[in-house]
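Heads up, there are several structures right after this.
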Structure 1
Amino acid sequence: MIELTLSRRESPLADAAEQRRILSRGETDPSFDQVLASRGRAPLQARGTEVLQINVGKLCNQACRHCHVDAGPDRREMMSRETAEACLDVLRRSNIPTLDITGGAPEMNPHFRRLVSGARNLGRRVIDRCNLTILMAPGYEYLPDFLAEHQAEIVASLPCYLAENVDRQRGDQVFKRSIAALRRLNSVGYGQPGSPQFLTLVFNPSGPTLPPDQQQLETDYRRELRARYEIEFTRLFTITNLPINRFLDDLIRAGQLDAYLHKLLEAFNPATIKGLMCRTTLSVDWQGNLADCDFNQMLELPLATGQPRNISELNTSQLSLLTGRRIVTGRHCFGCTAGAGSSCQGQLVDNSSITNPTMHEGGRASR
């Protein structure tokens, strides 16, 4: 059974303004900026642009329960060729080393191949954030060979190494198709020991808990996937679920939103601030609108006042001004600073920096 998107359900939460209202409602807890100030870390500022992360649309062949994009088969928002070329033009006029392509299922955008080949021709590192099952979908069977040919890194969602847990979160038969996709990727070199074709798996909790230790979980994944399916991968990232879109809806329906927000606040770890992805990332939505991160993008929080609003407005002089800009924050930001930290590049700090012994719940991947 496919989860209906908030948009398809005509839920009030399909409106980003309603999500912002709920996240900021009458809580007595301090704001993210207040917590930063109390630790001498305010204001939060960018320190350069190392990653241009573009969300090329909300169309997806899956509709996962936790999806912070509210992507699904019924969504039609798609980045145009003009906007895709504007993104490549920014790479051409800058020294931004990485293009990070996400969605939805980014491969379903008709300009996906142009973005990958264009960025690689410019000598840029390319990351494809893949849900795995798209690689097995009719019409997309070419993708493993195409991605390998262009040496694109693959960051792939696999929230557990057990079928029942994955299918519960992502839909019926998703695990079976994901394993088939991983085998196909292994066959073209991805994830093999010593291979330059990086295959990163991504774990996120199934409920309102923080991820377990990334290193230990990677050991568990490697052991189980080898023993059960003879699958190899390069590394594992753990990512905290942020209270946005369908995960926010899940929390509200379960009556757990306030408890989860408080959990994130209590687990705040100042050691994570240095590595927050918003400090080195420029996020672009399917219309070209700019944000500090993908989560701000989903909440329709643009860059701070005085900064450019759209990729089409971004000239060379403005690119340099983005360094040092003030990051726009909200209560959802506690998700990235909780425990060992969370970003699109996984855990931010070693567990030795965690002083609260109760902040991790759930242990290893849920069974």
Structure 2
Amino acid sequence: MKMMKAVVKYENKPNATELREVPVPEIGESDVLVEVAYVGVCGTDPHMHNGTVVFKFNCPFILGHEFAGKIVKAGKQVSKFKVGDRVTSETHADYCGSCALCRSNNYHLCRERKGFGFHLDGAYTKYVKVPGRILHKVPENVSLKAASVTEPFCVAYKSVICNSTVNPGDTVVVIGPGPIGLLCMKMAQLSGASEIIAIGAEGDDERLKLSKEFGATIAINSSKEDALPKIMSLGDGYGADLIVDTAGPAETLKLSMSAVRPNGQITKIGWGPKPVNFSLDPLIAKSVTLKGHFSHTWDVWEKCLTLMSKGQVDLERLVTHELPIDKWEEAFELVESKKAMKVVLTPID
């Protein structure tokens, strides 16, 4: 049996993660085996390691859900991909395919959905088994390093383009200048927003500087400046047309409700597991749409890869650190401390 090294979450308790030798996965007739070139570190990965997420997992499993690589083996029923193809993959490792949600292109919300690196083995390793139905070819002029960051780009695209409304001339606020936040700014810019305000917190100074490269016209560090007066001073003084919250805690929702204009929208991407402990009545008073956003679908991946191939979005600009997977703890510290924007890991023998 061939073995490989992998970062494994082995128990539902804090710090129960380690580098292990695990078997190379066997593929089915509709699967491919992908040799991982790069796997991105999502901000959720350190939270799973240290036990600060609210959901439980069926341990053990290999971490990692943002990845790209080359196909080294393909099942008999795989017809659109072949050995040697450069690919990236959606995170939906499994879903039923037959429920009302799956049949209406909402398979990312299927009750049976299982995600790489959460419920099934992910890509913090050398080889990962991927169903052919969630594969996407990487354009020739897009690097595998950039392609490994496609997943957070797809979250940003679907949240801003599909689940929000942005018109030319709009004012858009994005709370949280992490990778998804910066890519939300870029989507707002491509949609024609005239004012894009990036809001960060303590430790976000470098990220706020980078936000200007991704479309932000104004950058505010909320640990040094009150963001609300600045937002309300813009335009006609009614507030932002759209607020995208990639941060998640109660404080950012409260700011969003104050800063959004009547008939505006708040799109919430960031998780906030604690109760908000304040009234949501301002949403009613201003007739505001509060919309939750989760994940992405096949069509969104294809659009994002097109934007990358045309040079309209540079994902490699987000990657600040590259480490081997045995340095995963260092990678997690870089992400948690905000010393890195995006860390990618590479497999080891």
Structure 3
Amino acid sequence: MSDSLSSALLVWYDQSARVLPWRSDPTPYHIWVSEMMLQQTQVDTVLPYYQRFMSLFPDVFSLASAPQADVLRAWEGLGYYSRARNLHRAAQKVVAEYSGQLPQDLAQLRQLPGIGRYTAGAIASIAFDQPEPALDGNIRRIFARLLNARHPLGTPASDAELWDAARKHLPARRAGDFNQALMDLGASICLPKAPNCPACPLRDFCQAFALGAQKELPVKKAKKPVPEYIVTAAVIAVEGRVLIQQRPQGGLLGGMWEFPGGKLEPSDAGLEDCLQREIREELGLDIQVGAGFGVYKHAYTHFRITLHAFCCALLPGETLDLSAYPQARWVIPPELAAYAMGKVDRQIANRLLKTTPSTPN
């Protein structure tokens, strides 16, 4: 392979580049937000979120000054919510330490929350035209096929080989276009299961294509079994209001709101016992568990859940001291739309808007 690889790719990109809003107006802020959204998420999914996010937070100053709750609500449904929290924290740092100007230095970029090696390279090359490689999942697959690389993805040997190749073939100019061309190629032609090799501008440089091995690559590490958990949630209604609580900032869905509950433990006699224990541990309340309010399934990155929701009531004499539990809040169902929630809790909230949960007799 030689510099003719980058030339062939850029010729193809000039003719076939996707029209995307952050490319039409490639300010550093736009590139930064788009790259944060595109982490582990496809372009078609990102587009409506990007447009809405930009209408709410058109610049780094508006993002930095917004409450975290508003940022999470704008991000709701896009998943991987640590990205939103990191983007918000990074915006505040950019305003406080860099006068609102995203730093161009790669090391400084990597000091910002949520910006790792790939994202820093993408921003540096696309926003600032710096000769930096950017290796995401699509680009790893392309270089693994170009090199006929046999190290499993995600291993140190694979990372070293593929990053070296990405840097080696960066053109002297248009590094950002080169990286974006690779992103487009991976999204449209060099696909995971059915690469369209006849249409690929790099087929003459591809060792896997020459060997007929393109569908064998990249080599992936063996997947571990995905744990599955049974989870419960309580829809506790009192005088037309339901109880929700905010999740801790540091964990899964940090800062999001949910209907209280938790995971079924081996010591629990059943779902009802689990839910009563969780509400007692989390909020110091004793409840009566009533009718089911739906069963919801969801897959996270490393595990799956089946959540059983129940209509519940406080036992006589039970009240919630909100001063002792500031993470909890009583709201009427229409107000739930203002609270950022994960997918399952939003499904429960939407169902609440359509029906009034029955309380146990």
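Computing helix-only ellipticity at 222 nm (-39500 (n - 2.57) for each DSSP H run of 4 or more, over all residues; to 500) gives -6500 for which of 1, 2, 3? It traces back to 2.
When distance in nm of label points 7 Å out along Cα→Cβ at positions 38 and 198 is computed for each of 1, 2, 3, which one produces 3.6? Only one of 1, 2, 3 returns 3.6 for distance in nm of label points 7 Å out along Cα→Cβ at positions 38 and 198, namely 1.
In terms of FRET efficiency 1/(1 + (r/R0)^6) of positions 262 and 334 (r between Cβ atoms, R0 = 25 Å, to 0.05), the structure with the greatest value among 1, 2, 3 is 1.
Values in this text are rule-based calculations from the coordinates and carry no lab data. Treat the numbers as computed from the prediction; the structure is a model and nothing was measured. Cβ atoms are built from the backbone, for glycine too; each structure is taken alone.
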